[in-house]
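So, here's a batch of structures to check.
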Structure 1
Amino acid sequence: MEDLPQTMDTTGALSVSELNRQARTLLERGLARLWVAGELSNLARPASGHLYFTLKDERAQIRCAYFRQRQRGPTIRLKDGDRLLALGRVSLYEARGDYQLIVERLEAAGEGELRRQFEVLKKKLAAEGLFDEALKRPLPVLPRCVGVITSPSGAAIRDILSTLGRRFPGIPVILYPAAVQGAAAVPELLAALDAAARRRECDVLIIGRGGGSLEDLMAFNDESLARAVRASPIPVVSAVGHEVDFTITDFVADLRAPTPSGAAELVAPDEAAWRRALDAARTRLGALMRRRLDERSQGLDWLARRLSQASPAASVARQRVRLDHVRGRLQIAMRHDRERRQRRAEQLGARLLRVSPAARLERGRWQLRTLGERLGQAMRQRAERKEQRLTLAVRGLQSVSPLATLARGYAIVSAADSGTVLRSAAQVAPGTAIRARLADGELHATVDASRPGKRPA
């Protein structure tokens with residue numbers, strides 16, 4: 001330490017945390033998931049449920065972490081010294097800088113060969129196209145019958161029957177019993193598949209069993225069984241083990257279910273949902289039928305009206321109504337024409353009467369009579385006026401007439417010889433003969449004396 005400089009330039013240097021983080025990133029990105037074989041040692045079981053241990057061989061070791069949420073199957077029997085096969089990914093625990101394997105699956109080391117065989121068969125069948133999605137057949141929407149190929153004493157059949165009874169109890173189930181592990185498993189499974197194909201009692205099959213080790217599930221990794229499942233005329237649902245278990249049967253089947261209960265969920269619809277859908281469909285169908293009946297009824301009424309309108313009786317009735325209408329119009333037109341012609345005849349008759357000799361003579365007579373009456377009336381009126389004027393003139397004449405004066409006792413005295421009217425006594429001398437005209441007659445006398453008087457002014 002004494003040889004180190006007193007001051008150090010840390011520019012560009014990584015912290016320990018950054019170094020471990022980058023190392024972890026490189027490890028996780030650089031190495032894929034892989035299987036590691038080794039001997040178990042330093043097993044630790046903390047209260048969290050996680051497992052911490054070391055895998056080692058003759059020359060090296062690696063720390064391992066098996067977290068609780070990834071554990072599958074019982075781990076209580078694990079002990080130091082066990083030969084194990086671990087599937088996981090390489091990582092680094094940054095806090096301590098420990099290089100470790102994060103385990104995702106743990107199997108006994110004897111299963112390694114079985115795993116290799118599984119991978120070889122999987123690649124072979126995949127290359128032949130047995131896993132192609134185009135070969136997968138759809139399941140029936142509502143199966144008439146469900147066939148189950150499994151052990152009659154296992155938990156799988158109980159789970160399947162329980163789920164089917166809950167979802168759609170009306171679907172019948174036929175069990176084709178077969179061993180699901182051991183030497184007899186493959187022959188019995190093949191025989192059950194053949195029986196189901198020959199009898200054709202079901203329209204969907206469930207083949208499977210409960211979970212177990214890879215060795216327990218090896219019957220479902222058999223090549224002959226895989227080809228028989230692919231060749232089955234009935235759609236097959238594979239339900240082997242738990243959700244994390246995969247077998248060759250899962251790949252060749254028409255559908256894989258994670259568990260036997262899941263297979264029952266897939267093949268049987270929910271009866272309650274179907275009833276609700278059927279009720280809704282019944283309601284819609286009823287409304288549609290009523291609407292269609294209403295439409296057809298309206299169409300029938302329309303056709304009936306058209307038929308009634310097109311029938312001979314309806315045609316005759318329409319023609320009769322039309323004839324009555326035309327007859328009424330003709331009668332009205334004839335009456336109007338007759339009245340018009342009558343008025344015209346009357347007008348012409350009146351004109352003829354006005355220009356006929358008899359009419360002219362009659363008019364002349366009437367005019368003559370009228371003129372005579374008017375002339376007589378005019379003459380009478382004129383005579384009356386003349387008479388009135390004469391009367392007035394007579395009255396006026398009488399008022400100034402000497403006779404009227406004479407009638408009042410006066411007399412007109414004139415010279416007897418000359419007839420000169422005497423107005424003054426001085427005009428006559430005594431002894432002169434005079435005549436006195438009275439109102440009635442004349443007097444002849446001789447003047448005895450005259451006495452002139454004073455003339456008025």
Structure 2
Amino acid sequence: MSRVPYHTYIPEDQLPEYWYNIQADLPEGMAPPLNPATKEPLSPDGLSHIFPRGLIEQEVSKERYIEIPEAVREIYRSFRPSPLCRAYNLEKALDTPARIYYKNEGVTPSGSHKLNTAIPQAYYNKEEGFKRLATETGAGQWGTALSIATQMLGLECTVYMVRVSFDQKPYRKTLMRTYGANVHPSPTSYTPTGKKILEKDPDTLGSLGIAISEAVEDAAGNADTNYSLGSVLNHVALHQTIIGQEAKKQMEMVDEYPDVIIGCCGGGSNFAGISFPFLKDKMEKKTSLRAVAVEPKACPTLTKGKYAYDFGDTAQLTPLLYMYTLGHGFIPPGIHSGGLRYHGQSPLLSYVYHLGLIEATSVHQTDIFKSAIQFARAEGILPAPESAHAIKTTIDEALKCKKSGEQKTLLLCLSGHGHFDLSAYEAYLDNKLNDFEYPDDVLEKGLECLPDVEKDE
């Protein structure tokens with residue numbers, strides 16, 4: 001086989017025409033969302049006060065492939081396909097026989113994978129006449145992406161940014177404002193939820209659960225506004241499968257196929273995006289690949305959470321979702337991987353994990369920055385702290401190959417760059433970063449807030 005290039009692209013005219021919907025290939029048994037008031041299965045109409053019809057249809061669809069509107073594909077062509085990169089220099093630094101590939105989603109205008117769903121969400125809302133979108137953001141990647149997408153499509157955007165990240169990452173806020181968004185530190189004094197939480201704890205770090213509550217209240221209270229979510233929901237995972245579909249084509253071009261797929265995991269969107277198209281092959285018994293979701297030990301939703309019905313937000317405004325959760329009242333410590341500070345997990349990804357199709361592991365904050373710097377010095381790319389979770393586990397897998405002599409093919413999703421996370425790198429380099437890991441009894445106490453509702457078997 002000839003030498004694999006450092007970067008492999010597919011032509012713009014070969015971009016995927018459809019998103020892949022893994023729901024079509026999963027066994028029946030995934031629990032439906034429930035109406036929080038009646039505890040009965042939520043009808044699609046129950047989401048119509050905050051989502052457009054086009055996205056609701058995708059949320060509940062069982063069709064295997066859903067066509068990407070040409071207007072969305074045209075915008076995708078301005079920054080996709082993203083490159084599949086061979087990490088030759090990292091392989092050399094590790095002295096491993098493993099072949100390491102990474103799908104670089106940091107080359108998008110927003111600097112992360114989040115634009116893959118921000119564009120279709122803005123598109124469907126504009127098609128149905130809405131003027132403004134309200135959303136939350138953790139580290140700022142999602143808020144940035146939606147700010148760009150709404151600017152492209154002529155919509156207004158309001159972002160509730162988790163307070164600890166608002167303070168840690170001021171240039172993310174500036175970037176969102178540059179693209180026309182109104183950005184508020186969450187919790188705010190503008191919403192009932194925000195006011196209530198600030199009265200109780202004016203120094204709270206905030207959480208994605210709180211910010212979601214505020215954005216939902218904003219959308220529900222304004223007729224021209226809808227809510228937009230950057231992870232967790234089925235249609236978000238659907239849009240992100242353009243990553244894995246491109247990666248499959250690119251790996252075919254270099255005559256490769258992954259033995260292990262690795263991605264960071266907060267709400268689940270980038271991990272679903274890289275892994276779901278390959279999991280289709282696994283369900284069809286064409287491969288025995290492993291897919292590993294990596295989360296912080298400070299917020300171990302899959303590895304230590306409970307599989308149960310819970311609210312997606314702190315104020316209990318969302319439907320009840322059957323997912324792995326640490327409890328909707330859980331507020332993680334202020335780690336620098338703000339995009340992974342979420343108490344719950346995508347119900348779709350939770351079901352895939354429950355079925356045993358994927359694995360999960362958790363890692364410490366200082367370990368991921370050590371691996372991020374190792375990657376940056378070898379490959380010349382500064383990764384986002386979230387992406388560094390996948391890098392840490394990829395390095396671990398590569399070193400296992402070094403010990404065993406196995407020539408495995410490893411594929412990771414580099415979900416974004418870390419150019420706006422330099423304060424976190426500075427803290428690590430100055431030995432000022434701490435690790436966080438809650439004892440099991442503390443995590444179990446957080447689960448006491450779960451609603452008293454059982455899954456209908």
Which of 1, 2 yields -12000 [helix-only ellipticity at 222 nm (-39500 (n - 2.57) for each DSSP H run of 4 or more, over all residues; to 500), calculated] = 2
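State the single structure among 1, 2 that was used to calculate Rg/Rh (Cα atoms, Kirkwood Rh), giving 0.94.
2
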Value 6.1, calculated as distance in nm of label points 7 Å out along Cα→Cβ at positions 23 and 191, assigned to which of 1, 2 = 1
Consider the structures 1, 2: one of them gives 27.8 for mean count of other Cβ atoms within 10 Å over residues 335-342 as calculated from the coordinates. Say which.
-> 2
Can you say which of 1, 2 returns -0.48, -0.94, -1.14 when log10 I(q)/I(0) by the Debye sum over Cα atoms at q = 0.09, 0.15, 0.17 Å⁻¹, for residues 95-310 alone is computed?
-> 1
FRET efficiency 1/(1 + (r/R0)^6) of positions 247 and 439 (r between Cβ atoms, R0 = 35 Å, to 0.05) - highest-scoring structure of 1, 2 | 2
Structure with the greatest value (metric distance in nm of label points 7 Å out along Cα→Cβ at positions 199 and 407, set 1, 2) | 1
From the coordinates of one of 1, 2, mean count of other Cβ atoms within 10 Å over residues 47-54 came out at 15.1; that one is structure 1
Relative contact order in percent (Cα under 8 Å, 6 or more apart) computed as 19: which structure among 1, 2?
-> 2
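Quick check: 17.4 is what I get for mean count of other Cβ atoms within 10 Å over residues 55-62, calculated from one of 1, 2. Which structure matches?
This value belongs to structure 2.
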Taking distance in nm of label points 7 Å out along Cα→Cβ at positions 167 and 183 as the quantity of interest, name the structure among 1, 2 where it is greatest.
-> 1
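Only the coordinates and a few stated rules stand behind these numbers; no lab work does. As the structure is a prediction and not an experimental result, all values here were calculated from the model. Cβ atoms are built from the backbone, for glycine too; each structure is taken alone.
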